[in-house]
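What follows are several structures.
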Structure I
Amino acid sequence: MLASLRGYQPGWLRYDLTSGLAIAAVGLPSAIAYPAIAGLPPQIGLYASMLSVIGYALLGSSRQLIVGPDAGTVTVLAAVLLSFNLPTMEDRVAASAVLAVTVGILCFIASALRLGFIANFLSRPILTGFMTGISLSILVGQIGRVTGLKIESDGFIRPVIELIAKADLIHWPSMVLSTALFVLLRMIGKWAPLIPGPLVAVVLATALSASFDFASVGIGVVGKIPSELPVPMLALPAGAPIGDLILGAIAVLIVSFGAGIVTARSFGAKNRYPVDANQELMGFGAANVASGLFGGFAVTASDSRTAVNDMMRGKTQLAGLVSAAALAFTVVFLTDALSLLPTPALGAILASAAISLIDIRGLAELWRISRIEFVFALISIAGVFVLGVLQGVIVAISATLLYVLMRELRPRDALLGRVPGREGFYKLHRYPNGQPIAGMAIYLLQGNLQFFNADYVRLRIEETIKALPEGTHWYIFDAGAAAHIDSTAAAMLDDLCSFIEERGLKFGIVELHSAPRDILTRSGVIDRIGENMVFDDLEDAVAAFSAREGDTATRKT
């Protein structure tokens, strides 16, 4: 924050002040609504929204990013808390605070170890599918608030079945109110996106509740919210093992940071300032520790609040501090009014937010660009549906690793040659007029050579050798794209030398990187090939081949 305040211009203050007030206005409804996803009281969301922005402002690298409650993160938190099977609300609140602090500490450790790359564990297809699954899970979770029913089933399908079985018990005043507010939110989002729809819904629903005494007709209300600011406190809840807390925090961290860094980088790219992933870990760590120490829960970047900050031309993290002050004012002076907020209104706000998280356009784009990536997005969605949100995190990460492995398992390859009238070397299958070097075959591997693809690459090389025309004397392996070669691959290349020698060919390697060269040297492959058959580039190899073929022809003459 100090770095962003250097050179602060007086004219910026009005932008930061108005942005901070707008951020608070947009963030208030989600601060009250999102804790309900995890079965927590509404003030917990207010505390998390206030303290987290202060922590992030101190250590985060983005000038604009605003942190706070996020539907995806809170849904994962809900799954973690459910796995603890805690008996009381006090225990749930304590566990959520401890989880937030643990997430923050893990962020600090990851930053110290330069592990910012963990943001890439959830690739775009996987993250799109996972967030879609979470969105549908949130929608199902609002059945009770929207209908006034007590839904006892968990998962995705069973609550819907329970709703059908209890259809005659639906509380229609709650249903009508929630549906009307949901339609209003969608209309505002489509026709007047600059107006904070959730805030309009909160104000309108609270006013109607006060005017018509919704509680007297059976419409649930939020109830009393403490009119006091949080104080530092942290207690380990009984019945929540340390190991389970750490594993739960890791699940929350991966999802929250994976989604948060995308937001940070997007706005950084839009406004042309750098975002350091490792420094963002520090910022998210400070945000979560501050939230947890003051009774909040785990947070991440908020797309909506950051977008409002950008739209209102907020200049520095001072805007976040102003929003925290505005929310603190709300907690002290306006909680009596908020206690009248109908719970069907919260259901409508959460349902609308969940609909907004479903990236139909992103899924359609994946279908158009890459069918295999679309399939992995569906795997992530199915993981949340079938196994639940917490296990869905594991499925999403596993799907990412499987996707990477499948791409590396069968690396692309090609034979290279010349194109008349052009310099350099070209893939023969892409250029019909390409011609191989007479007497010489050049094999290009477009990927690393490791234990899981060594057999496949060997088969590919043997196939190309068997198809070579007569008169071929040299077989050159272009390793320029193989940044990593392991010991299994080195053993494969050593065995391959025998196969190549039996065919009467000389084997050579070009553009060998330093680390793979060390592996091949220590394994004895370089000695077997011969230093004189290891070349810096293809031009050197062709020149050496031409010179030796010329010498051979001279000796024959």
Structure II
Amino acid sequence: MVKAMKFTKAVMSSTVCLGTLAMAACVLLLAGQPEAQVRNAVGKVMPADAAPPDRQIFRFLNDEPTNLDIGVAIYEVGGIVFLFERLTMLDHNNRVIPGAASEWTANEDQSKWTFKMRPGARWSDGRPVTAHDFEYSYKRMLDPASGSGYAFFYYTIKGARAFNTGQNADPSSVGVYAMDDMTLVIETEGPCPYLPMMAAFFTSIPVPRWQVERFGPRWASDENVVSNSSYKVDRWRIGERLTLSLDRFYNGPVKGYFSEIHSIFKNRGNTGLLSYENDELDLVQIDVRELSRIEADPVLSAQLHKYMDFNAIYLFFRTREGVFSDHRVRRAISHAIDRDALCNIVLRGTALPAYTMMPPGFPGYSGDRLKDIQRYDPDLARQLLAEAGYPGGRGFPSMDIWLRNEPHRVLAAEAISGMLSNTLGLTVGVRNMENRVYSEAMAQYRIDLSMIPFQYDFPDPHNLLGMVWHSQPVGAGRHDWMNEEFDRLVEEAARETDEARRFEMYNEAERILVEDVGGVFLYHDYFLQLRKPWLAGWQKDSTGQEPFFIDNSTITDLYIRR
């Protein structure tokens, strides 16, 4: 079009020859025609304003993976969760969409699900993706020898708990099996209306059996990893970056625009802000510690975006022994925390006060009617602590709020510590623990007091209530809190196929959780990001936000605008 405009000026000159006039007319005619479609390496038609494919490179800051075997090592993958396409996926509105399976059906009581594989799907080495790959992968993930940290997530599958806990060593007892190359069946212990959502979770991936059997744990620890999504590993420079490129074998519905994705590894103390300002990154996650400088900068403040994800940050206790076994102590702490001040002053509006586990907008949310139960009420807090035998905090042991290697949450934890001191007279410190030490202590129920986040795995109350708060034996859960009525309700709700009835039971279960103070619910986090103006393709969700998750179904909407 620029060339056409220049030619128009030439035509207006009295010295232009007839041949030039004719040529100009042709150019003007061509300029009025639609531009030829440009397709990238996987055949996806690029938007009209997209930069050429060789400039479609997305750069973001991330933790360096130690292993990309998401199914059994999700805490080691450094956020690289888009290399593997699951049976189903979630779009930016949390709707289940096809992935490796093109369709699925259930029997009448939703205890048997049949998935039909997408024809022509291939691994990045060209081999076909089959139902047998998923059968092998699910059973491998549940095998106790794999050490999967998320095996409990699949206990609703028939035989999964017994196999994973060693009560039954026969993998054929697990209700996942391939009928043929194109048909996978998953049977559950009872009705399971949320199974397609579980199938979309990051750990529900297939793995290439031939690579696993050849290389063992190393199959996904270098640039030779074989994957099955729109992107594959191209180059892995230890300590520097991981480069992913479009996989020409991918024929699925979630194709990317970016020709390459560069995961730039974090160095010690590097938040990425300086690299972002130097145009070395296209997107960077920030937190409240950097907000003042960003808001004072007219360029950076214009590139600041925030959105609310489904999460809850809460305090939990060791409830089966010690001071927190007294319900009055837990209630006292719940009433001693000023959540409005915490969110609006300490966290500067980057969070919403929480009074329940389920956040606003989450399916089944009814938290507005429960807000009064853990309200800020310092007089009631002091009264309850005195009734428990610790008037003014006298005789109460000093302790720390444990964090799981989250320096950006220290500010909030210190504010809570100050509130507990000012209102109740307690001496509470803050201890930011290394991941491994924290996780081991949490699994063994050895943490007296901790502040921890939980971000949803799939959009159903079973995830935030049943999976997180149902009582578990030592080594299989997050917290030792136990309530028989709560357990009964979430167990029945998980098997209920009538959605309205399910949600009623989950609402009642959450009321019990809040009243018994299994946890003190503090706030729901906003995600804060800086995004370059040339990063385009953002999709608004049903709430009007523009979320960004590093996942197949979200990252593939984005492109570089020219």
Structure III
Amino acid sequence: MALDGIVISNIVYELNQTILNGRISKIAQPEADELMLTIKGAQRGQFRLLLSAGASLPLIYLTQTNKPGPMTAPNFCMLLRKHIANGRITRIWQPGLERIIHFEIEHYNEMGDLCRKDLILELMGKHSNLIFCDDQGKIIDSIKHVSAQTSSVREVLPGRDYFITKTQEKLEPTDTNEQEFRADVFSKPMPLAKAIYSSCTGISPVIAEELCHRASLESAQSANTIPELAQIHLYRTFERLIEDVTAHSYTPSIILDEQDIPVEFSSVPLTMYADLTIRQYETISEVLEQYYAMKNTVTRIRQKSSDLRRIATTALDRCRKKYELQKKQLKDTEKRDKYKIYGELLHTYGYEAEPGAKKLEALNYYTNEMITIPLDETLTAQENARKYFDKYSKLKRTYEALSEHIRETEAEIEQLESICTFMDLALSEEDLVQVREELTDAGYIRRKYTGGKKVKITSRPFHYVSSDGFDMYVGKNNYQNDELTFKIASNSDWWFHAKGAPGSHVIVKTNGQELPDRTFEEAARLAAWYSKNRGSEKVEIDYVEKRHVKKPNGAKPGFVVYYTNYSMMIDSDISGIKMAGEKERR
């Protein structure tokens, strides 16, 4: 979701609570369209403020992470240092619900006179900009120059007057009434959600959908067909939302899907996502920093794993086709026993066959029924019997060979499915190293010559702590599964795994104690979450003491067998389970 007017209002409120009256001690320009301001003497200490006018990702938030600038500062950065270095931020404001933030800054010029400047951040997608103006509204400079050749609506060049472009006449949500709202929104022959966000400043498509959901109206229904009572109800819903915004009643949050991937962020509750995970934060800056960090991580991991995923899925498709062909060939061997019986019966009753006969009626002493045996009229009964025994022997050998090949193919499919699952579960590039190593060891990737150097493994199993204080470890790939089960776990520890699905081995260290029921349930939830069945409401989990888990000779990585176990049905919700060294997940 892009930054809309409501999120901007939340940011402005937060900045007024933190950096107002602070002094700008450092100005850096890490990127061509980005500023990093270090502000000291504010109400709550020192802060770093990131302002980005990037066309693809305009942003503003407070952060603890520093982004150093280049060795030679760009011209815009040097200009700001000349004018507002050590300046004091006296006012931070947003015009209505526009996606614009003004920073009014007081500073002393070369003559020692007190001056005021205005640094304006416009967060408008590809039209985003950082504009520096004097106290008369004249543009001193901007991080992006916009000439008349680029835009016929407004020039952004030194010496020009600054103004907000009004390309569309929209309602100002904080200064509108029911009559104006209904006349504008419900006159449009377009989907209701689109009519809302195209009529009101600062309202994004997500907020428009949320308003429809709160009012129990179909967002796709045409706005000009909404009944009068429904129109009134929607306006009241809209009014309550704007009242919360003007009262600064914000709930910064990130909405996550079943894969823990961020879907949206918001400053107000999004009730339409009630079935997903909603993680709340204290500040909108935390939300923006975490949301885009998670988004970037997911994007980067997907990019890094794309080649591995292509190799694994191609091999998996090939194995599945091979498996289907082998099963079909195996089905053809089912007639082998029939040929064996034909041969035996011909040995017993062959003397009854007439020379040149094409068939022989005989009693099948296995079933006590009469059967018809086809004969080659050019052969004797004994020669026909030998022919059937030869067919039986050939099909028997084929059956035995195919059965072994099918077991190997099934193991290969299981391994590749688990590799695909672990690529979905990967949280960092380091988690992919062992996945690549497994594909290489299995022969799907050609090993590169490394001069005898071993692949550096930095990824470690997940480490959780149960509510009762027991350590729980979760493997991130098949190699870690083997390591957890057969090197880290002792015989008295408990082992968990999703039944019949690729996924992680979960080990609970008992330290010789008896596990409480709550720990069993939490470990089972981890096994459900870190499996192919992640997100399901009911997942069957097998669990057993580690002493009963065995690894067959020559088995693929991560493959184990056990012949006695307990099972439970559990959901895959791991919210509330603490990861070692971290706060409880919300």
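What follows draws every value from the coordinates through simple rules; no lab data is involved. Given the structure is predicted, the values throughout are model-derived calculations rather than measurements.
Quick look at the values:
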| quantity | calculated |
| --- | --- |
| Identity of the structure behind -0.45, -0.69, -1.14 (criterion: log10 I(q)/I(0) by the Debye sum over Cα atoms at q = 0.08, 0.10, 0.14 Å⁻¹, for residues 215-462 alone, calculated), options I, II, III | II |
| Origin of the value 3.2, where mean projected area of the Cα convex hull in nm², for residues 495-542 alone was derived from one of I, II, III | III |
| Structure from which -0.51, -0.81, -0.87 was derived, log10 I(q)/I(0) by the Debye sum over Cα atoms at q = 0.13, 0.24, 0.26 Å⁻¹, for residues 391-438 alone, options I, II, III | I |
| Which entry (I, II, III) yields the derived value -12000 for helix-only ellipticity at 222 nm (-39500 (n - 2.57) for each DSSP H run of 4 or more, over all residues; to 500) | III |
| Test item: P(r) over Cα pairs in 20 Å bins from 0, in percent calculated as 16, 32, 29, 14, 7, 2, 0, pick one of I, II, III | III |
| Structure from which 18 was derived, relative contact order in percent (Cα under 8 Å, 6 or more apart), options I, II, III | II |
